1. If Rg and Dmax of the Cα atoms in Å, for residues 7-206 alone is calculated from each of I, II, which structure is the one that comes out at 17.0, 60?
2. Where is mean count of other Cβ atoms within 10 Å over residues 239-246 largest, in which of I, II?
3. So if we calculate distance in nm of label points 7 Å out along Cα→Cβ at positions 151 and 383 for every structure here (I, II), which label has the highest result?
4. For mean count of other Cβ atoms within 10 Å over residues 23-30, which of I, II scores largest?
5. Assign the value 5, 24, 34, 25, 10, 2, 0, calculated as P(r) over Cα pairs in 10 Å bins from 0, in percent, to the correct structure from I, II.
Structure I
Amino acid sequence: MNFKKTLILGYDAVSSLGTDLDTQWQRAVAGDCGIGNLTRFPLSAGFPVRVAGEVGEIDSRPYPFLQPREMAHWTSPIFKYALLVVHRALERSGIVITPEIAPRVAITFSTAVGGLDAVLQADRLMVAEGKMPNPFTNPNSCINMVGGKVSILTGATGPICSTITACATGITSLIIGEMLLQRNMADVVIGGAVDFPLVEPIVAGFATMNGAYRPKEGQPEEPPEKTSRPFSLNRRGFVVSEGAGCVILATDDFAKAHGLKSKIEMAGWSMTSDASHFVSPNLTTVQRCIKETIANTGLRPEDIDAVNAHATSTKIGDKVEADALRNIFGNNVPPVSANKSQLGHAMGASSAIEAILAMEGMIKETLLPTINYVSDREIEIDCVAEGARKLKQEFVLKNAFGFGGCNSCLIMRRVE
């Protein structure tokens, strides 16, 4: 098969650092943190989680598709923010989806958690008041509906699929999108992911499985901005956050035919599965995913300029990722940025948002910092702990690992 170049023509994101990309980038470079007090629902005295990365409200007035009448039935926030980032990413790309190109535009934009908040709300109303669910309850919670709404918004009528791989969903969506381009099933792909998982039982469930951050027993609560600490000696679990990120992929031929320019291309990728524990990562298969990604790109480890890590702040997960990097790169592990130190963990959307920040860093020749870092002797890697660092980057490795042992990694290349 003759492989085509897969170009990245546009992207956009919302996260706990802000609702426009420029603000998010500026805050990230400054070493700010988007994590604050959890306010999405009332907290009882004994509720185990008190901090979160919440996304701010947006001004919907410039966007007809976000007006109250249009969104009245789509109560889960995943729809509002998904449509926003898709719209803005397409604007940035310069692509106008006409009836002529619509059949060649695929959608792999997805979500890991979906609109479970709508089901919870309906259940509580049934129990408390005996009310039957709103007819839009199930559509709100249908995991593939976010892709369907993207299709309706954009008019894209090419292949559509939901690429759910838990916390790796965002990167997996780009990988599956690239497959569609290479198989000549599409010329353009709308990829990425959205998740707004700050729903009471979901957050509590992450706590009871010892995944979500909570302060050490008997110790006072810490400032929220200090709670997400990837790769750090004192890491105590991930901070549950919200967000959305959209990335527009296209073939080199399509871009040339439409006079579109790109500064980043998707250079290579791999996926593996752990076939091991349902949440604890497996070093062997995580390491193989990274190694295969480098090999599939036609590179050697020494060609990689930087790593954008998965790095959730869990004891085992961070150690496995660091060990995999050390085993592959030896004593020459490239600098590693852990964006979740600033964003928290937006579940399936996290890797899409982080890839977007990494691409901004490639264009601006800047590595984002890993904040709140306290050196751990068992994790001897350069985490860019001193603050944002100037560095020219041609090849950046992005790691993403999800519950169920879903591993997805890709390499992005800066092109002139």
Structure II
Amino acid sequence: MAKFLVEGNKKLSGKIHVAGNKNSVLPLMAACILTAETCVIENVPAISDVSTMAKLMEICGAKIQGVGTSTLTINCREIKAAPLPSELTQKLRASVLLVAPLVSRVGEVTMGYPGGDVIGRRPLDAHFQILEAMGAKIKSSHESFKVTAQKFTPGEIFLMESSVTATENAIMAASCANGETVIKRAASEPHVVDLCNFLCKMGAKVEGIGTNVLKITGAETLLAAVHAVRPDHIEVGTFAILGAIACEKLEIAPVIKEDLDMILLTLSKFNVNYKLAGDKLTITSGKLKAVEKVVTDVWPGFPTDLMAPMIVLATQAEGVTILHDWMYESRMFFVDKLLSMGAKVEIADPHRVFVYGPTKLHGRKLDTPDIRAGIALVIAALAADGKSEIANSELIERGYENIAERLSEIGAVIKKSA
């Protein structure tokens, strides 16, 4: 079990590179199954989730080159129906994205239930809704489920929830359906936009990209495509919070301006000093002030994946901030670790905390509960007096490429230990 050893209270400064979007690359990989031709995905983050997705796809016959590098070359000419084992699907929530592509190509898929971070109930109801609406049959047991369909049928679907992965499965299923599919209440996050653009390159027709209503006209045969993963806006927000707490000056690049509207609005309310010029975001130190409330919402609202780092930011802001994540009932449960570091936080209920700042943080031995809480603890440790030890660091590395090395380049004293 790996851990990060962090020495805090060092003034950091410099430039940090933003990796490709974790939540983009996984659906892009799954979409490669839709064609028998070779696809190339560039700007791939070197994270363990990519390796797990590659292993699942290879079980089904995919040939993948470049795992662990910034470029993947994927050929799914000889794709086949093969059970996807629970020991792999439980490691990766995004394994559910393989359902629509595999059913489109070979008519069926049997897989163990997807796992990932334990931050609350994340059922598959929205996925089953779209699959059944498009003509699939589903059989489920305690340990796995099976989806079969001769061919997906087009139609109109109003999603029961604006689920990102359910939207992505619907888009991929519609891309090979014969006719037009309309998806209402579709998720519109940057990673959904990335998938739509990739599928358009492959020959599908997608209208309404970036909106909550998508019209997709399927192609009889999808073709090869080359696509670069967009920069990860969650990383941008995470590094901006780090810059506001622990850096004299931090230059973050590359960024995409339209992905950052709500993030920058929220940071400005905390009095974070920033400058956005082209594809570069610069954060400089300043006095932080609390805001009345930060509430997560569906895109383009404040992203749930930034709630944990934002709680750390609030510990360094003068005043009281209420932070509310209604999406996941366990998102807030890492704050006991911040309390051990000296933060003043009250848990109102599983979805809300009150943070009183500013408080001086102190290094501690900590455990990583999930990806986003893990990176929040890294930020807290870098801002704290003394040394911290953050266990289960492999969870953090599921979502953040070479994070210890990148932070070291801006002056952080952090190293990985077995």
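1. II
2. Going through I, II one by one, mean count of other Cβ atoms within 10 Å over residues 239-246 peaks for structure I.
3. Going through I, II one by one, distance in nm of label points 7 Å out along Cα→Cβ at positions 151 and 383 peaks for structure II.
4. Result for mean count of other Cβ atoms within 10 Å over residues 23-30 over I, II: largest is II.
5. I
Only the coordinates and a few stated rules stand behind these numbers; no lab work does. Not measured: the values here are computed from a predicted model. Cβ atoms are built from the backbone, for glycine too; each structure is taken alone.
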